[in-house]
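Since every read-out is calculated from the coordinates, none of them should be taken as a lab result. Remember, it's a predicted structure, so these values are computed and weren't measured experimentally. Cβ atoms are built from the backbone, for glycine too; each structure is taken alone.
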Structure 1
Amino acid sequence: MNNIYSVPLKNFLDRKVEQYNRFGFIESDPIQIPHLFKQREDIEIAGFLSAILAWGLRKTIIGKSRELLRLMEYKPYDFICNAREKDFIRFNHFCHRTFNATDTLYFLHALKHIYSHYGGLYRVFCTGFGKDKEAAHAISYFRTIFFETDYPLRTARHISDVSKGSAAKRLNMFLRWMVRRDNQGVDFGLWTDIDPAWLKIPLDLHAAATARMLGLLLRKSNDWKAVEELTGQLSKFDPADPVKYDFALFGIGAFESGNRQSPIPL
């Protein structure tokens, strides 16, 4: 790998983080959805659902996320905790790409199960990180809990399985939103029992292509091994907050490639 330890490359990436990790980033990104809320539980539920829907055109992702929350009357935590079966009928026609009404209904019931029996998303991920502080274990544990009740087989595809090598881009992005702390007003830093140093890079096509161009990633497949390889290299630049470089890698790939309407790949 050429130049990965060089001061010029670190300085270049740090400047790109400063360029993109700022409040103005929110207006064109799905992270604007959880920013609609103030209560932690509303933020994490809205963030989780919008992260799950984050593939395709960014404008469409934001629109569909707003539609889903509108069906919850913009009270996601209250809905998850208090909705009765008749209240779920309104979701029978919700669809985003391959995520259909069947998936939507299971996701809402699974969240209800998590908040009723496990103390919510925060507590599940805290337990998942456990003693070894490994994101792979946390994501795998969350997936086990999420599919603890009877589920449609088709719905399993919408929660990444890192044990099968998935890069888990959307869940890593969600964790970045909830855990990472800075003074820029983009990521929330709500989950204070989880250290940003434990996070892994959300590896989409933009970030992967930029990382390879810069010599930070040799692996050709965009899988979990690539996530670990790239995060390990970024940790050399900032071991306390390696995923801050997601802003740099994604920003370069998505906004400096001449395509301002770049999709967010699955």
Structure 2
Amino acid sequence: MKLAEALTHYLSNAASSVDSYAHQELHRFGRSIGLEKSVEGLGPPEVANYAEHVVASGGDIQGRLAPVKEFLAFLKKKGFSSHSLAPHVKIPRATARAAAATKSAFESIEMTATGIQSLRDELDRLKGGREGIIDTIRIAAADKDFKENAPLDAARETQGKAEGRISEIEEMLRRAVVIQIKRDPTGAARVGATVVLRDLASGKNVTYMLVDSTEADPLAGKISIVSPVGRAIVGSKSGEEVTVVAPKGEHHYKLSSVKF
């Protein structure tokens, strides 16, 4: 049995108890390991490596690994795998990183009024699309061949992504506060400032607005304060030269103006 077949079998049998987030994480696990891989050929090292990668990446470790652990236990229980793989999914106890993440969940996010409204509009669109996704799942599920039902898998993955984004936006809106855009007493650039940079190599000017990472949209001229350009600009004043360290090398700019 291939991993793709095992996942479909598991999800079709546990549909009522596996939520969309767990669906998403199980599909992520399958793609990472290889959906065409034989279940019997799946060994402890691969499972352990996947779990270690999730732990190292941080975030919702428990939420990402718990569904995988349950799925692997299911494989052993049903005799699809002769290996006891679930114990190799190590979910660590709360660490300093987890504690810091918990603390940050209660901190506010400074955003522009436009950015907050954009999130609200996106949330409305996503919630409005729920019924359509459910209809797609219902139609795809009418085909009882779960092993080869790619439309059903795709619809469930779409649902998982949509629900994950809805939760993410709702959390951001809960923490969002409208930034009070006032000139910094020292004239230094900070969140909310609109800056004009002159590329010292080409002489061209670019204009950016500095925003929180949750509101960043480079195509709209909004860059995050934690991006390479943002980090170089924050704290700098009009007339100063800044160096941006990017993957393709260093770029040198002059901060022509800082406006609020």
Structure 3
Amino acid sequence: MQNLLELAAYNLDAPADFHLVSTTSVVGKPPESGFKLFTEYDLPNPDLSDNYYIRTKQEAERLVLAARDKLNNAGIYRVGNVVFATDDSNLQINLKDNAFFRLVAALIELGAVPKKVEALFCHVDLVAKAVLLLAETRALSNETHHIEHSQETSLAEFISSAFPLVTCDFGLFIEHLLKALDKPEQQQAFYEVLDGFNLYGGQAPQVKAQHIELTSDRTNQLLKRLGLEWTDVSSEGQLRFLREANLHFKN
């Protein structure tokens, strides 16, 4: 990253533009007490994440921010949960590397999903369009944006539309989850849920939501002015995604 930034700034009279696609996960862990609002104006969490991918994004953002005084436009685009496109049902090639896909597959395998857990679905084609619109708008040079859907979707409703599961509060879900430890065929799904909900820290997603909120209001208002608005989840893409998730632990 540092070498790329130096290359972009090599021509002092006409430095190149530089654009970093980051992740909203640079927000980091929620505070143990109190509440934290994370906006486009906030810096990545100073405490580096234990997750290698997130840590690389946190470090990359700091390098880009430091290079802004040498570049005309060094944009940062923090992207949310990227899913299938709006215009067809094509899924990403390396779908099994997608953390959200593995979480959904694990929940289907376990046969249960917690209530009141929300997800934001950012269609890949709209994410790409959003990045281009923001990057090409000179009035928005050297800024940071949060690119994610403006409306949350119930994770339980998303999955249950194709595969009816036990829907319960998080306490009962944990009891259901623990039963998977006695079933060798479900142990991989057990660990995927621990990782997907980040339960190693001992906090349920609902509790985390009470302590931290990431807002994308500013970016979504800008995108609306530029002619882009988020659409509903594609039913065709959703069905194919869920079918693939259902087969994940069976192959």
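Structures 1, 2, 3 were shown, and Rg and Dmax of the Cα atoms in Å, for residues 188-227 alone at 10.5, 31 was computed from 2.
Please state which of the structures 1, 2, 3 yields 5.2 when distance in nm of label points 7 Å out along Cα→Cβ at positions 68 and 164 is computed from it. Present the calculation step by step, with values, prior to reporting the outcome.
Working: 1: 2.0; 2: 1.3; 3: 5.2.
Checking each candidate, the match is 3.
Which structure, out of 1, 2, 3, was Cα extents along the principal axes in Å, for residues 76-155 alone derived from, given a value of 49, 28, 21? Display every interim value, and only then the final one.
On the way: 1: 41, 27, 20; 2: 53, 40, 13; 3: 49, 28, 21.
Working through the options, I get structure 3.
Source structure of the calculated read-out (semi-axes √(5λ) of the Cα gyration tensor in Å, 31, 19, 17) within 1, 2, 3: 1. For relative contact order in percent (Cα under 8 Å, 6 or more apart), the highest value in the series 1, 2, 3 is held by structure 3.
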